[in-house]
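Next come the structures, one after another.
Each reported figure results from applying straightforward, stated rules to the coordinates on display, with no laboratory input. Please read these numbers as outputs of a predicted model, since none were measured by experiment. Cβ atoms are built from the backbone, for glycine too; each structure is taken alone.
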Structure P
Amino acid sequence: MGFEKFGKISYTSETKVKDFVNYLEKGKIMATQCRMCKKIYFPPRMDCSNCLSVDRMNWREINNEWTLITYTTAHFAPTGFEDDTPYMLAIAESAEGLKLFARLSKDVSEDQVKLGMKLKLTPVKLPNGKIVYEFKPLGE
């Protein structure tokens, strides 16, 4: 158990990466890295799709500097997120070469967003004890 606290709407309560939520609650952005081939995963996973090893991952803190590649503003939302619109979704790349799709903070207005801007991932506590992460401008 433990993963039921991740996300606004939880679709699973059991996962091999349940410690991810504990790290987020401590303010840490953690990835997993395969002990066999050294591939890094974020969001974390415990099975390596690169070398196919199973349960041979180490937790590691990632370099939390991301570069914005692209973004869009969502004016419609799936069930459970209707009250959030409009919101911005972004794809950014980390210094380690990871690419991530995540929300941009509502504190960022669209006129502030520039391709190539530096971002960081930040844990965000939601009502009812839930937690997620989102991008914020680096330096905030």
Structure Q
Amino acid sequence: MRILVPTDGSHASVTTLNDLLAHLGLFAQPVELALINVHEKIPYGAASSWVGKDVVERYYAEESDKALAPGMAVLQTAGLGFTPVRKVGDPATEIARYADEWDADVIAIGRHGHSALQKLLMGSVAQKVVAVATIPVLLLG
């Protein structure tokens, strides 16, 4: 069973991961985990020409590493193997795309995030993942 777990490094993401780990026995064994962080693109495309492509790529890598670190610590403490994944783009689209590429069986994502008004206006990543994913999405939290 391959489970893709999106994370933004927040306390809520760690809680979601812990909830998943508490219920791993419900899944077909063995379980393979991938922890994915998707950093949104810098809104101004010309920024990379000003500061340099290498600087922008290093920024994306550093931010993704910060976001992945709390979840990686949880999985390492639990003694579980995992694949860390760093992507740049629209989070929901990239999560769904990677789930297909990796041949994941399920995406386990938290329902945390924005206020009700913000969800109404722009939607949450979890809602968008449910809409675009081609595999089952397990909402936790």
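Taking relative contact order in percent (Cα under 8 Å, 6 or more apart) as the criterion, which structure among P, Q has the greatest value? Don't skip to the end; give the middle numbers.
Numbers: P: 22; Q: 34.
Structure Q comes out on top.
Supply the structure label, taken from P, Q, corresponding to mean count of other Cβ atoms within 10 Å over residues 35-42 with the calculated value 14.9.
Numbers: P: 14.9; Q: 19.9.
Traced to structure P.
Please state which of the structures P, Q yields -15000 when helix-only ellipticity at 222 nm (-39500 (n - 2.57) for each DSSP H run of 4 or more, over all residues; to 500) is computed from it. All intermediate terms of the calculation are to be shown ahead of the outcome.
Working: P: -1000; Q: -15000.
Clearly, the read-out refers to Q.
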